[in-house]
Structure P
């Protein structure tokens with residue numbers, strides 16, 4: 001099975017392909033700061049399925065989650081830090097190649113990025129969709145490379 005470097009590379013390739021398609025059909029205008037955020041989410045999506053085992057990908061993923069949690073706490077966004085903490089713990093309750101390696105998890109795991117901002121702050125779904133899709137794209141690339149389809 002591919003290691004974390006292959007999954008990160010695969011997510012970057014998948015992200016570039018999707019971004020180029022969206023730009024070429026006029027559905028996305030490049031904003032460098034947003035593109036950086038989208039690629040980070042894409043990479044995290046690619047690492048997520050393997051965080052249920054001891055791996056370099058797991059350490060990278062949880063380091064990013066720790067940094068994000070500390071940033072949220074610094075900005076007094078305690079509710080968001082709590083949501084992130086609960087969601088980050090979920091893979092720890094399953095076996096490797098369990099639910100984290102399913103097509104439905106690819107769609108459900110990033111769902112809080114759509115639902116929580118919508119219900120808590122009234123953010124419209126179209127503004128949240130790029131972030132959701134970036135995570136799903138990375139997740140999809142992982143499952144594809146692991147031949148889960």
Structure Q
């Protein structure tokens with residue numbers, strides 16, 4: 001299998017049991033080694049008391065993109081630390097796009113940056129996640 005095929009097959013295996021991302025209406029738009037792009041529409045149930053997208057949902061979208069990017073090598077990988085900076089509010093009806101890119105991957109550790117934008121390309125948040133590979137694979141060796 002090519003690296004792209006491994007990334008896609010790993011994502012398909014993960015997606016099959018990722019009930020949280022599925023329940024929130026996320027869609028995988030792009031998968032490649034060390035990369036993932038997911039989208040999610042902000043629904044009424046995702047808004048806070050300011051009628052903006054609740055930060056927890058924005059974080060969850062970014063975290064899911066991070067997860068698919070760092071699990072694109074057929075190695076079960078978990079997040080060990082993550083942080084987010086909210087730049088501008090998401091609004092009801094916005095289609096948010098989380099684009100995860102590998103910044104570094106050495107041994108079992110990785111660093112990933114995720115930008116969350118709205119449908120107009122406006123930056124909503126920046127997320128950085130640190131990953132750690134553990135035992136297990138998605139595909140037969």
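No value in this document is a laboratory result; all are computed from the given coordinates. Here the structure is a predicted model, which is why all the values come from computation and not from measurement. Cβ atoms are built from the backbone, for glycine too; each structure is taken alone.
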Work out the source of 17.0 here, i.e. which of P, Q gives that when mean count of other Cβ atoms within 10 Å over residues 55-62 is computed. P
Tell me which of P, Q gives -7500 when you compute helix-only ellipticity at 222 nm (-39500 (n - 2.57) for each DSSP H run of 4 or more, over all residues; to 500). Q
The value 2.4 for distance in nm of label points 7 Å out along Cα→Cβ at positions 39 and 63 was derived from one model only; which of P, Q is it? Q
Value 11.2, 32, calculated as Rg and Dmax of the Cα atoms in Å, for residues 79-118 alone, assigned to which of P, Q: P
Hey, distance in nm of label points 7 Å out along Cα→Cβ at positions 15 and 47 derived from one of P, Q reads 1.1; which structure? P
From the coordinates of one of P, Q, relative contact order in percent (Cα under 8 Å, 6 or more apart) came out at 26; that one is structure Q
If Rg and Dmax of the Cα atoms in Å computes to 15.1, 42, which of P, Q did it come from? P
